[in-house]
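Before anything else, here is the set of structures, which you'll find just below.
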Structure 1
Amino acid sequence: MTRPDVTDATQVLVVGAGPVGLLLAGDLRRYGVRVVLVDRLARPMTESRASQLNARTMELLDQRGLLEELDDPQHESAGHFGGLRFDATGTASRHAGNWKVPQFRTESVLTRWALAEGVALRREHELCELRVTDDEVVAVLRTPSGPRTWRAEYVVGCDGAESTVRALAGFELAGNDAVRELLRADIEGVRVPDHRFERRERGFAASARRPDGVTRVMVHEFGRPPVRRTGPPPFAEVAKAWETVTGEDISGAAPIWLDSFDDACAQTTRYRRGRVLLAGDAAHVHMPVGGQALNLGLQDAANLAWKLAAHLHGWAPPGLLDSYHEERHGVGERVLHNVRAQGLLLFGGAEADPVRAVFTELLAETRLGNLFARTLSGLDVRYDMGPDSAPLLGARMPDLDLIVDGARTTVGRLVHDGCGVLLDLTADGAVAERFLAALPAGTDQIRAVTARPVREHTDGAVFLLRPDGHVVWTDRVRTPLARAARHWFGV
C-alpha cells in the first residue's frame with residue numbers, strides 16, 4: 001500500500017470499538033490517559049450478538065454510574081449450566097441474577113460515556129500494519145482518506161475472535177478446533193414456541209421471544225461439521241436446520257440478523273507481548289454460553305485499565321502491568337473449562353445423559369446453585385495475594401451500603417476514579433488517619449475513606465481496595481498495611 005503521510009501520536013491505541021474496547025478506552029481516559037479508539041466499521045452494529053449482562057458486570061457498570069442508561073433491563077432470576085437451570089439470585093450482590101440487555105444498547109451506552117470522557121473515536125480505520133519497538137508501537141491504518149499512521153506507547157487489541165492485533169503482533173493461540181457449528185438468527189413475523197436449550201433426537205434447539213416481538217433461534221444438527229464461511233449463513237439454511245431438529249417451519253419469517261458460531265475453544269498463551277496487549281475475544285475464543293464471552297471481556301478491561309494507566313503515569317510498582325496476564329489468564333482458562341463442560345452437556349450423545357441427570361440434581365440444591373451463579377458471573381474471582389489468608393483477601397469487596405460524612409453511598413461508588421481506596425469501617429477512623437499522616441505529601445494513588453456500614457459487616461474493619469474493587473489488604477492479615485500499599489501502589 002502507499003506509505004502514509006499523516007502521523008499522529010497518542011499514549012494508547014485501542015483497536016476495536018465493541019463493548020470491551022469502549023470500556024477500556026473510557027476507563028483509560030477518566031484515569032487521565034490520552035487514548036484513541038479505532039474501528040474498521042463505519043457505524044456501530046445494530047444487531048445483538050450478546051444479550052446478557054451478569055451480576056459482576058452490572059457492578060462494574062454501576063461503579064461508572066451507567067446503570068440508569070441501560071433503560072431498565074429485564075431481570076432474569078434463572079441461570080443455566082449446559083442448558084440445566086438453576087436459581088441465580090442467591091449471590092451476595094445487589095445485582096444478583098442476569099440482566100437482558102441487547103449488545104447494541106450496551107455499546108450505545110458505553111459509546112456516549114467514552115466520548116463524554118474525552119476518548120477520540122475514529123471509525124472506518126482498519127489496522128493493516130503493526131511495528132513494535134522497545135520505545136513505541138507504530139500502527140498503520142487504512143482510512144477513507146488514505147493510509148494513516150498512529151504512534152502509541154501501547155496498543156491494546158479488543159478486536160474480537162478474529163483479532164488483527166493478535167495476528168500482527170504474533171500472539172500464540174492454543175486450544176481445540178471446532179467440531180460443531182450453531183446457526184443463529186433473530187426473526188420476526190412468525191410465532192415460535194419457546195425452546196429452553198432442548199436436546200432432541202436430531203439436534204439441539206433454543207428459542208426465546210423478546211419483549212419487542214423479535215425471536216432469537218439457535219440450532220445445531222447432530223453430526224453436522226462446522227462450515228468455513230466468509231459471511232452469515234443464508235436464512236434458508238437456518239430454517240431448514242430448524243425444521244430438521246424441531247419439525248417447525250419458520251421459513252416464512254423475516255430475518256433481522258443471521259449469524260453462526262462454533263465450539264472452538266482457545267486462549268492466547270500470553271495476554272501481553274511487550275507493548276501490545278489483548279482483551280476480550282481477542283485473548284480467548286469460546287462459545288458464548290450464558291453470555292460469558294462479553295462479560296469476561298468487560299471484566300478483562302476493568303482489570304487492565306487502571307494498571308496500564310498507573311504504568312503510564314509512572315507510579316506502577318514493578319510487575320503491576322504483567323499482573324494483568326497473571327490474573328486474567330487464569331480466569332479465562334477457568335471459563336474455557338466450564339464452557340467445554342457445558343458443550344458436553346448440550347451436545348454430547350447418549351453417554352452424556354447420566355451426567356446431565358447428576359447435574360440436574362446438584363443444581364436443584366440451593367447452595368450449589370449459588371456456587372454456579374458466583375462462578376459463571378465472575379463474582380467468585382479471587383486473585384492471588386501471596387501467603388496471607390483472610391475472608392475477602394483477593395476477592396472483590398462486597399458493594400456495601402455506607403454512610404460517609406453523613407451521606408449515603410456504596411463501596412462501588414468509592415472505587416471510580418482510578419486510585420486505591422483505604423476503607424476504614426472502625427468507629428473512629430484511626431487507621432485511615434494514621435495512614436494518611438504517613439504518606440508523602442502529594443501522594444494521590446490512594447485516598448482514605450472513613451465510613452459507617454449501614455448494616456453489620458463482620459469480615460474485617462479496614463480494607464485496602466484496588467481501583468477494580470478487589471481487596472489487597474485487610475486488618476485480618478499479618479502483612480503491614482504500608483507493605484501492601486507499597487506493593488500495589490508504589491507509596
Structure 2
Amino acid sequence: MDLYQLARLKSGIKGLDTLLKGGFVAGASYIIQGRPGSGKTILANQLGFNHVGNGGRVLFATLLAEPHDRLFQFLSTLSFFDKEQIGEKIQFVSAFDTLENDGLDEVVKLLRREISRQKATVMILDGLLNARSKAESPIDTKKFISELQGHAAFAGCTVLFLTSSQLEDGSPEHTMVDGVIEMGEEAIGPQTVRRIKLRKTRGSGAISGVHEFEINENGIVVYPRLESLLSPLSSDDQEQLTRLSSGIPTLDAVIGGGLARTSTTLIAGPSGAGKTSIGIQFIGECTPEEPGLFFGFYEAPQRLRMKAAALGFDFRAMENDGALTIAWHSPTEGLIDRLGYELLEIVERKSIKRVFLDSLGGMARVAADKTRVLDIFSALMGELRAQGVTVVATWEIQSLISHQVDAPVPDISSIADNLLLMRFGDAGAELQRRLSILKVRDSAYDPSLLEVVMGGPGISVKKV
C-alpha cells in the first residue's frame with residue numbers, strides 16, 4: 001500500500017530541507033528556539049525571502065520592542081535579503097503595542113486579519129517568550145497557539161514561532177506544535193561551533209541527532225552529519241579485480257600490479273618521509289578522460305605545483321587540460337562535514353576518478369567532535385568507492401624512527417584497503433626513507449622492507 005505523502009514547504013536553506021526529508025510540512029506549525037544570537041531570526045527570514053522568491057507570501061510579525069528598521073539593517077548584509085519584496089510579498093508587522101496594551105486575545109485578532117489581508121502562506125511570529133510572559137496560565141499559552149494554528153491552517157499557512165526560551169519537551173508550547181527546531185552554539189577550546197537539532201517532527205521523517213551549521217554572507221548553511229546520510233563502507237562488488245598504476249612502477253610490481261580500482265590506500269609516516277611525493281606520483285597519472293583531485297591541507301597550490309615540477313609533473317598544464325583539480329584548505333579552521341560535502345561535490349561535478357587526500361589528519365583536526373572521525377571517514381570512503389573513485393590518503397605520525405605507530409583514529413585500518421608505512425632508517429651516516437607494506441586487501445604482496453629513492457624524474461622503490 002502506498003503511503004500518503006504530506007505536501008512540503010521547502011525552506012531553500014541548504015541542508016535544512018535534507019534534515020526535514022524535503023522541507024517543512026505545509027500548513028503545520030513549528031517552534032524555532034535558541035539563545036539570542038543563535039541564528040533563529042536569520043533562518044526565519046532566509047526561509048521567508050526564499051519563499052516569496054518562489055511565489056509565496058509571508059507575514060513576519062514580532063512581539064518584540066526592536067524596530068524593524070534595525071532588523072533590515074542587519075539583514076541587508078546577507079545575499080537573500082531583497083528590500084523590494086518588503087511591503088509587497090513579505091509584510092512586517094509589529095504586535096508589541098497590542099500585546100502590551102490589549103493582551104493576547106487582541107494579538108490573535110490582529111494576526112488573523114493580517115493573514116487574511118496578506119493572503120500569507122507563511123507566518124513567522126518572533127517573540128513567543130513575550131506571549132508566554134503575558135499569559136496568566138499555561139492554558140492561556142495553549143489557547144493562544146491553538147487559535148493562531150487553527151486560523152493559519154484554515155488559510156493554508158505554515159507557522160514558525162521564534163523564541164529565545166529553552167523550552168522543555170513537556171512545555172505547553174511543545175505539546176501544541178508539530179515540530180521543534182533547536183539552534184545553539186558551543187565553545188570547544190578557542191572554537192565556537194553552531195549546532196542545530198530537530199527535537200520534534202510530527203507526521204514527518206527527519207534525520208535525528210545534532211548537526212553543525214554556519215552563518216556566512218549567504219545566510220545559514222546546514223551540514224547534515226555525513227555518516228547519517230552516506231552508506232557505510234561496502235565491499236568491492238566488481239566481478240573482476242581491475243588495477244591502475246600507483247604512478248610508481250617499482251611499487252606496482254610488489255603489490256600485485258598496481259592498486260585495485262576503487263580501493264583506498266593509507267600512507268602513514270612522519271613529516272618529510274615522502275608521503276605527499278608518493279601522492280603526487282599517483283595523481284600525476286590522471287588524464288582529462290579520468291581526472292583527479294588533490295584535496296590538501298598543508299601544501300598551498302603554488303608550493304604543490306613546484307614540488308610536482310621537481311618530480312617531473314606539470315600540474316598547471318594538467319589543471320588547464322581538465323585532468324587535475326586542486327582544492328586547498330587551512331588545517332586550522334572549518335567544519336569537517338563541510339569539507340566532506342565539498343570533496344564529494346567536486347568529485348560528482350568533475351567526474352573525478354582519482355583522489356589524493358593530504359591528509360586525513362588535517363581533515364580530522366577541524367572536527368569538533370573527535371568521536372565522529374572514524375564514522376565520517378568510513379562513510380566518505382564508502383561513498384567515494386560507490387562513485388568509482390580510487391583514493392590515496394596520508395596521515396602524519398610523530399615518531400621518526402621508532403617502531404611505534406600512531407594511527408589517525410582507532411580501527412583506521414577498517415576503512416583502508418591498503419596500508420603503507422613510511423619511516424626513516426639508519427644507513428651508515430645517512431638516513432634512508434623506508435617503506436613497509438602492511439596490508440594490501442585481496443592481493444598478494446611482497447612484505448620486504450623497501451627504500452624510497454627520490455632521484456632524477458619521479459620516485460622508485462627498491463629492497464633494502
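Bear in mind that the values in this text are calculations on the coordinates, not laboratory data. Predicted model only: the values in this text are computed from it and were never measured. Cβ atoms are built from the backbone, for glycine too; each structure is taken alone.
A few comments on the model shown:
- Calculated for structures 1, 2, percent of Cα pairs over 39 Å apart is largest in 2.
- If mean count of other Cβ atoms within 10 Å over residues 10-17 is computed and equals 26.5, the structure in 1, 2: 1
- Entry that produces 1.00 once FRET efficiency 1/(1 + (r/R0)^6) of positions 26 and 298 (r between Cβ atoms, R0 = 41 Å, to 0.05) is calculated, selected from 1, 2: 1
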